[in-house]
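Heads up, there are several structures right after this.
Please treat every number below as a calculation from the coordinates, not as lab data. What you see is a predicted model; the values in this text were computed from it and never measured. Cβ atoms are built from the backbone, for glycine too; each structure is taken alone.
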Structure I
Amino acid sequence: MRESFKRIEEDAGEIYIEADMSAYAYSERYSWLFSVFIKYDSLEESSEGFEDFLETKESLIIAIEHDEKAKYVGSRVVDGWNELYFYADDSKKLDIAVAKMLSNSGYIYESNIVKDNKWDFHYKYIKPSELELAHIQSDKIIFLLEEEGDQIQEVRTVEHYLSFTTPTQKEKFIAELPFEGFEFKDEISSDDFEHAIAVIKEHNVEHEVVQKEVKALFDAVKKEKGFYEGWSTLLVEKQSD
């Protein structure tokens, strides 16, 4: 399964990242980091050109994974370059495989391979952080709401869920509420979350607003070594005239 998200980096600015979440299973097997940089700026190309590029990208991933005992772990789009990253168990033949796919494609490309036993590059530059995963989940919820005709700009009650390792951490967090408009609703007990609570706040569910509210709660719960677990709300449909 792949997840896509944006990240702001000090040197590169805003970049687009795609991470293959199944890659972690290979971290103890593959130790060579293989990168393929392909020059392609989607903003300067037609939709047809973009489809052609995606087809080339996927064909390259399939070929390298199948023939060269490698695992695609993700990609980064930086300054018009699409950077594809793989981990492999051997450094041989990878450049040859790429040349077979791209030498006559018309794309400018380059490739490189280095030893990376601990997957340092992957964990630093590709793997989404805990907060980024929360934003990814938020975007999925907003997409589903919009698909159902939700008026995401309408303010409504939104429930946010937090969990803690110990009851002491939970009680301390509750004692500090309310803050920034968040109020305690109730405690949650389930097989998945032994020490969890729901807090509520009135806000709309536009992307920028949700990101702001999620980050505020995320930062607050981390001070008590807790976890942000997501949010939910009721559908707000357009009123008929």
Structure II
Amino acid sequence: MLSLDQQNELRQQYRQRRPGWRPATEQYADLVRRQLAGWEAPRLLDLGCGRGGLVEQLGLPLTQVVGVDPDMASLQEHRLALPRAAGFSDALPFVADSFDLLFSSWLLEHLARPSRTLAEIHRVLRPGGKFVFITPNGRHPLALLNRGLGRFARLQGRMVARFYGRAADDAFPTHYQANTAADLQRLCTQTGLHLTTLLTIPDPTYLAFTPALFRLSCALEEWLPDGRHVHLAGVIQKEAS
């Protein structure tokens, strides 16, 4: 497996190969920051906060941000002293109209019943509030492969531990029920939300375990049509009253 420095070097190579390209995580962070523009003291919810992540980069007062996650160990090991609560995305432990902005990283692919989560997002967002997300594209070949591997949880856990240096216990089941433009549009219609932005972003470093795999991934991403690149990032809005 390549080190992080080596992977970043490959990302720089890809930037040179495709001028203007930026990783999905950078574009996701920009989407969140854009939604914050103009707010004096917005209330934010980090949905599936884990041990940290984007919230560490925003530089907001921690009193404005709440984290929620079903995993108690992650909540206890969170790197920031922000308010946080245990809970699932389909039964959020907050009253209606609590937040101006929700954001989530790598959550949607794990939802077996995403309509319940979208309904909860609608409930806890204030009118005009927004939900920003990053997730794998369900139309990418890797997602199709992972659907098959997901039937063999032990094998998937070992692969995650081997390739990403994560504990097998951190490899949650994937369902890909909210991971295409069509799925997201349908779910938003069902729950009274509006999909206002959807980016489809290539990233050959997703499989940059060796230089050969990096070259193969570059060829794959350049061959795929725009709607099938590996990552999705987007904005969903609750209608203003």
Value 23.2, 65, calculated as Rg and Dmax of the Cα atoms in Å, for residues 80-199 alone, assigned to which of I, II: I
FRET efficiency 1/(1 + (r/R0)^6) of positions 24 and 48 (r between Cβ atoms, R0 = 35 Å, to 0.05) - structure with the largest value, from I, II: II
For volume of the Cα convex hull per residue in Å³ computed as 129, the structure of I, II it came from: II
